[in-house]
Structure 1
Amino acid sequence: MSDTLAFPSREGVRPPGAPVPAELAGESPAVRHMLLALDQASAGQGCVLLVAEAGSDVEAVARQVHFRSRMATGPFVAVDGGAGDPLDLTHLLFGDAASGSPSELELVGADSRIAAAAGGTLFLRDADELPALLQDRLARIARDGDVRTPVSDAPCRIRLVASCVAALEAQAERDRFRTDLYRRLAAARIEVPPLRRRSEDIPAITAQLVEEICHVAGFAPKPFTPTALTLLAALRWPGNLRELRSLIARLITSVDGPMIRLDDLLSHIRLEATPSNPVPHGSLREARLRFEREYIAAVLQHHHWRISEAARTLGIQRPNLYRKARQLGIALLKATD
């Protein structure tokens, strides 16, 4: 399942009523900052660089740049910069260019992905992995913003949007990436925040993913209980949206009830969602106390230490939460009502 299944890779116009991708859902400061940068980038016509950790849905963000720009009526074409042999990737991008008179513009074959993106957007996923032999030709396109094809005498406009997980600037400084290509790709820069920096967005993201996955699978919507959502928000998600989506899909298909509860979630994250397999130590009672301490602290943090709201989520009375916190050694200096 992908955020972009509703958007065919060669289609330029966003379907009416299509939801905003899950990667952009939420109201946290981190996502608001990303959306502001996205709007600014979309208003221009130059290159755009998306910087994101592995597992982020960068293609969904790139499509939003395209759909919100003046190029929206043109095609959107995605190419993986780190896939395949360099010669195969060169042919995929540039095709078989027919010989012709010298041109100031890059000449690409009619069978190329660049020609397919003419009048629209070419998205270069994992641009930090682009082979050196391609960087020279892409730098020319980034500079001119136009290409020439054998089937048309008129130049074809094209916009480059690229993504990277590594620091391209550092690679450029070490001569591992063309400096001029980096400068042009980074003319507009969008930082895609990892999920751990936007935990308050997890409920909104989860609700959207549940709706999308259930719709595709033909299931009735299967929401998470408040306590299960709180635990989801407390996890670190090193695999970002891809990891969250995968977990939700497994829960939807394996849980029989109408809702996904805390116990359902715990039975999956112990084996599949934790970043490492800790060495067991201590008694069962000690393990239970550790979990209670971490979980109650996560609930309090999620509710910004508002005792009444945290107690409601935990399903206990407010005095009992105070008592439980004292027993577990959780400081309530930040707590309010």
Structure 2
Amino acid sequence: MSRTQRVTDAPLLSVRDLRTVFHTEREDIHAVDGVSFDIYEGESVGLVGESGSGKSVTARSILGLVDEPGHIEDGEITFRGDNLVESGWDAHRGDISIIFQDPSNALNPVYTVGNQIEEALSIHQGLSGSDARQEAVNLLETVGIPDADRRVDEYPHELSGGMQQRAVIAIALACDPDVLVCDEPTTALDVTIQAQILDLLDDLRREEGLALLFITHDMGVIEEATDRVNVIYAGEVVEHASTETLFENPKHPYTQALLESIPGRTDPGQELPTIPGEVPTPTEPATDCRFAPRCPKAFDACTQVHPEPIDIAETETEHEAACLLYPEDRPREEAVSLHQSKTEDDR
């Protein structure tokens, strides 16, 4: 299967207008504010943005793991035709698994690696005893841990960081998932181990038909590991495109700034560009462009009009950006009016 080929016509997982809000005594935090994207069988999709953009809350929302005082306020998360927000996650707990970014925190230090894999096998596949142990050994071999028959009886502290992450992936695979959510799966690893983990996940995608959702702030990981990308900022997806298109022709000023800050994309001796300021904490539904205070291309309307996703594809590849600069082929006033009308239609 090629990187952009879709095996089915309908998405395996579809997120539509997802809104997750944390209600606190002081304020309401709109951590995920209208996020929409699709994941197809056997596909790898990226969700990228700075820390605080809403990536991990999106991941936890997809798995139904949002802790109080947060809850999903609106939207749909549809897996194989079932809207999980309405029907609940119980029937699909094993179908969507997650790999967390810090394997040392994801593993229980008082149980062996084998015990933790066997627990997942018991819950999701009904295996126990010697059958569960043998399958745990098989899974450790699948994720590339040598001498798996011995390692299965070791505790997490006896494994290196890379092996711990492989063990976490084995636990996720024990659920026999169709979708694997990878929440910063390589952040705690050195560059060499990071490359090995990315290769492993790509092999699993191709061999097992897994769909992957990569959640990261690392544009290098996105370029290497994904077919399509959703760029998220302050709870909103601001650009969506195939990975190749996004890196060759980014449209949203935020995406452009993220790419410009990658080491190696600037001339030798040139200072590495950074994005001034910080990601805001959204305490109200969006009524303007949340990136405007940090945007070098902002103009007056950006503080008054909420940008809506606009189809800006220059080829057959799908490409959308939520920015008042688009459509580029229209006068600025007309483009702003288009966004205003789309906002009113959505209300």
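Throughout, read-outs are computed from the coordinates displayed, never taken from laboratory work. Predicted, not measured: the structure shown is a model, and the values here were computed from it. Cβ atoms are built from the backbone, for glycine too; each structure is taken alone.
Of the structures 1, 2, report the one carrying the highest value of distance in nm of label points 7 Å out along Cα→Cβ at positions 41 and 145. Can you show the working numbers first?
On the way: 1: 1.7; 2: 3.0.
Once distance in nm of label points 7 Å out along Cα→Cβ at positions 41 and 145 is worked out for each structure, 2 has the highest.
Of the structures 1, 2, report the one carrying the highest value of distance in nm of label points 7 Å out along Cα→Cβ at positions 49 and 257. Write out the running numbers ahead of the final one.
On the way: 1: 4.9; 2: 1.3.
Largest one: structure 1.
With FRET efficiency 1/(1 + (r/R0)^6) of positions 193 and 297 (r between Cβ atoms, R0 = 41 Å, to 0.05) computed per structure, which member of 1, 2 shows the largest figure?
Looking at the calculated values, the largest one is 1.
Comparing mean count of other Cβ atoms within 10 Å over residues 121-128 across structures 1, 2, which is largest?
Going through 1, 2 one by one, mean count of other Cβ atoms within 10 Å over residues 121-128 is largest in 1.
From which structure (1, 2) was mean count of other Cβ atoms within 10 Å over residues 33-40 calculated, if the value obtained is 21.5?
Corresponding structure: 2.
Here helix-only ellipticity at 222 nm (-39500 (n - 2.57) for each DSSP H run of 4 or more, over all residues; to 500) has been calculated and equals -13000, so which of 1, 2 was it run on?
1
In terms of mean count of other Cβ atoms within 10 Å over residues 177-184, which of structures 1, 2 is highest?
Between 1, 2, the highest calculated value is found for 2.
Which one of 1, 2 has mean projected area of the Cα convex hull in nm², as calculated from the coordinates, equal to 21.0? Working shown, then result.
Numbers: 1: 21.0; 2: 19.6.
The correct label is 1.
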